[in-house]
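Next up: the structures, one after another.
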Structure 1
Amino acid sequence: MIAKTALVCTALVALVVALYYFVPWDSSEFAEIVIRLGISLVIVVVGTVISIQYILRAQYPMLRVFEVLAVVVAVVLASFASAYAYLSHVDEAAFSEVLSRTDALYFSVTTATTVGFGDISASTETARIIVMLQMITNVVVLGVAARSLLYAARKRVDRR
């Protein structure tokens, strides 16, 4: 069962990353990417709430928590990476260097993990605001999602 969960997690994260790399940008308006970022975060919250019901009915609730958290983390990281890459595309001064999609994903991951190597940094006010938003999202949204999902799993285990 653990191997199946690992496979499901890997497949779901791979799908999110593939979408990140292959969904084109079809606007030159930065407001659109902010709207997309907002929609992504709403999807994360709604998906987490729906997943609680899934976990409450699951035979192996803790394994389902890992699946949901893998997707939540991947969507949050890819959403912010998309915002960073797009901003860098429309404003080359936004970061210390122009970011490819891979660079933007790397920056999103290092920001989320608080590693912050310092090789890429936000240079404009807009970029810094988005980075701060990611920091807050990492703490609040991911923290609340993890706590809620684990609570649901414990509740399911206790009902047995």
Structure 2
Amino acid sequence: LAHAVGRIQYVAESAATLLVRIAALGLVAVLLLLVLNGPGELSLEPGNVLTAVLAWTGLCLFCGAAALTVGAFTGRPAWSVAAGATVAVLGYGLDAVGNSNQDLGWMAAMSPYHWAFGESPLATGAGWGGIALLWGLCVALFAVSCWGFSRRDISG
């Protein structure tokens, strides 16, 4: 941070880097699935593949946005990684437990995994509400990251 780069610009560029990396992985996944769809007799609809990968990239970006937000506020890389991992593991746990019992369905509804894959986007092409929620929360977390980092004392 010794260079002439503002704090908000730094966080915005970090968020953009995260988005580009995850989007590149998503693009590779889409291309591989579409190329292997015929030879593997997968019978996947191209639109459904795109929807499912968009859900996956949103889920990954959400975990990364949580990590970036904690890092922006604390300046501690270990806490940042722990936050992203906690969102991923806790979200998976909520989805798994919530789907195992009808009485615990409320737990699945709180899970980002359920928001992304609850309506089986690969099979149905549905799930745009949950996908929009994930991407919207990512934007909100990135904004909070900018705000938090611009106010944090980085000297001490």
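If Rg/Rh (Cα atoms, Kirkwood Rh) is calculated from each of 1, 2, which structure is the one that comes out at 1.05?
2
Given 15.5 as the derived value for mean count of other Cβ atoms within 10 Å over residues 71-78, which of the supplied structures 1, 2 does it correspond to?
For mean count of other Cβ atoms within 10 Å over residues 71-78, the value 15.5 is produced by structure 2.
Here percent of Cα pairs over 16 Å apart, for residues 15-102 alone has been calculated and equals 64, so which of 1, 2 was it run on?
Value 64 for percent of Cα pairs over 16 Å apart, for residues 15-102 alone corresponds to 2 out of 1, 2.
Here FRET efficiency 1/(1 + (r/R0)^6) of positions 55 and 119 (r between Cβ atoms, R0 = 35 Å, to 0.05) has been calculated and equals 1.00, so which of 1, 2 was it run on?
Only one of 1, 2 returns 1.00 for FRET efficiency 1/(1 + (r/R0)^6) of positions 55 and 119 (r between Cβ atoms, R0 = 35 Å, to 0.05), namely 2.
With mean count of other Cβ atoms within 10 Å over residues 39-46 derived from the coordinates and found to be 13.9, which of 1, 2 does the value describe?
The read-out comes from structure 1.
Using mean count of other Cβ atoms within 10 Å over residues 47-54, single out the structure from 1, 2 with the greatest value.
Once mean count of other Cβ atoms within 10 Å over residues 47-54 is tallied for 1, 2, the winner is 2.
If semi-axes √(5λ) of the Cα gyration tensor in Å, for residues 31-78 alone is computed to be 36, 10, 5, which of 1, 2 is the source?
2
Taken together, the values in this text are just the output of simple stated rules run on the coordinates, not laboratory data. A quick note: this is a predicted structure, and the numbers were derived from the prediction, not measured. Cβ atoms are built from the backbone, for glycine too; each structure is taken alone.
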